[in-house]
Structures are given as C-alpha cells and as structure tokens.
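Quick note: the coordinates plus some simple rules give every number you see, no bench work behind them. This one's a predicted model, so the numbers in the text were calculated from it and none came from an experiment. Cβ atoms are built from the backbone, for glycine too; each structure is taken alone.
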Structure P
C-alpha cells in the first residue's frame, strides 16, 4: 500500500500506462485533493473511478489539519494532503516534484518517483527491458523527460 501525489498518476494516464502501478503495489491511497486534481478531466476521472471500483485505488481524507496547513504554506494542496496522509498512515509516497520530494524526505517519508518505480519493476523482473524502453519512449514524447543517463540507470 502506498499514497500517491497527482503527477505520476496524470503522467501514466496520459501515456496509457497506469497498469505499471499495479505491478508495483497492491493498493494506492489518494487524498481527496489528489483525486480532484487528477480527475478534473473526464477521461482521467473515468480511469481513476474504474480503479477505485475494482479496489486498486481508494480515496481518503487526512485528519491532521495542523500538518496539512504547515505543508500547504510551501506546497500545493495535493502534495500537502498526500504527505499528511503518508505521515498519518506511515506509508511511502509516490511523488516526482523536486521540491515536494525534498520536503517529504525532511518529514521522514519514504518516497519513490516514476523512474524509481520503473527501475524497481525492471530489477524485480516484473517489467521486461523492452517494455521499460517502450514506456520511457512514451514518457519522452509526453511532458516527462528521461535522460539517456537515467535510462541507463533504470535498465542497468
């Protein structure tokens, strides 16, 4: 089980590769704010709602408004809610934004990003090299960039 921020979800939905997360974890917890951020587009809402219906994703609300408010001074609502929920549930967090990752580390949250997920899946033989290369190609054709050096790290 893991908590997720919005960016990785949006990115994977945009390249039609959300199934990658199913190879990584049994369930993803989304704070309400992340759900709202990801599902503002009807096509993304359909995908996420389907994952909720089958039990792979769940939407939850954090309880500690003090932590949320402190984080929300420097981060957006989705990142703040995701970190607050990760802290409360003592779960790792999927997050890619550099500033958010830095703050999450300082909060003692175990973090992983999309590149780390791809590397883990490759190293654990859950994704073949060809599939990783295909996903990276699709990522590079979207708004997400994976450098040659990073690609070499993923599949080494």
Structure Q
C-alpha cells in the first residue's frame, strides 16, 4: 500500500473522528492545511468557544504496517513517529498542537500533545490515549483554557 493512500485514509479518518458528535453536539470544525502548512495537516477550531477563533493544530500520522504496535498493557503504543525537526517546528509555535496517530486498518486514533518548546520527537503514542469522546471534551476544555489565559505557550497536557 502506498504511503499516499495510507496518508489520505488517515486524514479522512481523522476528519470523521474530530468532528464526531459527543453528548449530542459537535465540538470541533477542521480545516485541512496539507501542503500549505509544513508539518501541520489540520487547523481545528473549537465550536462554541468564548474566545474568538480558539484553535489548535494537528499533524496526522497514519500507519498500515503489519507491526503497528509495540509493548503490552498500559505501555502498548501505536508506532508512529514525530521527527525531532517537526517537534521543534511545532513546539516553536507556542500554540496548542497535537499529533494524532491513526491505525488505518482498525480506524482507531490516538492523541499526543506536542508541548511548547519541544526539541525532541517520539516513536509512538500510547494506546491508553484514544481520541474518543472523553478526549474530545478534554482537548476542547484545555484548548479553551489556553486561549482564555493566553500564556506563553501550552507546556502541559493530559495527552
């Protein structure tokens, strides 16, 4: 399977997941950035935010490899990679940013925060961090809090 097909499938799955209705409403709206924003695939806007244009950025990492996971139990992770260079670029933005790893076979997605000031990448996202309704509401809340307080960069996250 070509990387282009895997990437397109991952992006389509991300769009379906991030715009999922939870508790009777949609929490986010997405804008695909693609080639226009190096290292960032999506800008995601909060719906119903008290702050004008509260948003965050996402880099989608999709995989269809036979060996997609490593580890066991709470240490099990989806093997997707964020390069050091991309981590530095994203971390320098000092706005909320995440990597979402997608297993294109199962359609499952996992989320990991990229803190402001990041200088190192990673090679996997813990499967105990699924992008589900619980995570959608928590991300909405933490991004809303970021834009309300306007600190010098998002440095912590549950993801």
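A few remarks follow.
- Of the structures P, Q, the one that 16.0 was derived from, the read-out being mean count of other Cβ atoms within 10 Å over residues 70-77: P
- Structure responsible for -9000, with helix-only ellipticity at 222 nm (-39500 (n - 2.57) for each DSSP H run of 4 or more, over all residues; to 500) calculated and labels P, Q on offer: Q
- Among candidates P, Q, the computation of relative contact order in percent (Cα under 8 Å, 6 or more apart) that gave 22 used structure Q.
- Kirkwood radius over Cα pairs in Å, for residues 38-93 alone derived as 13.9 - corresponding label from P, Q: Q
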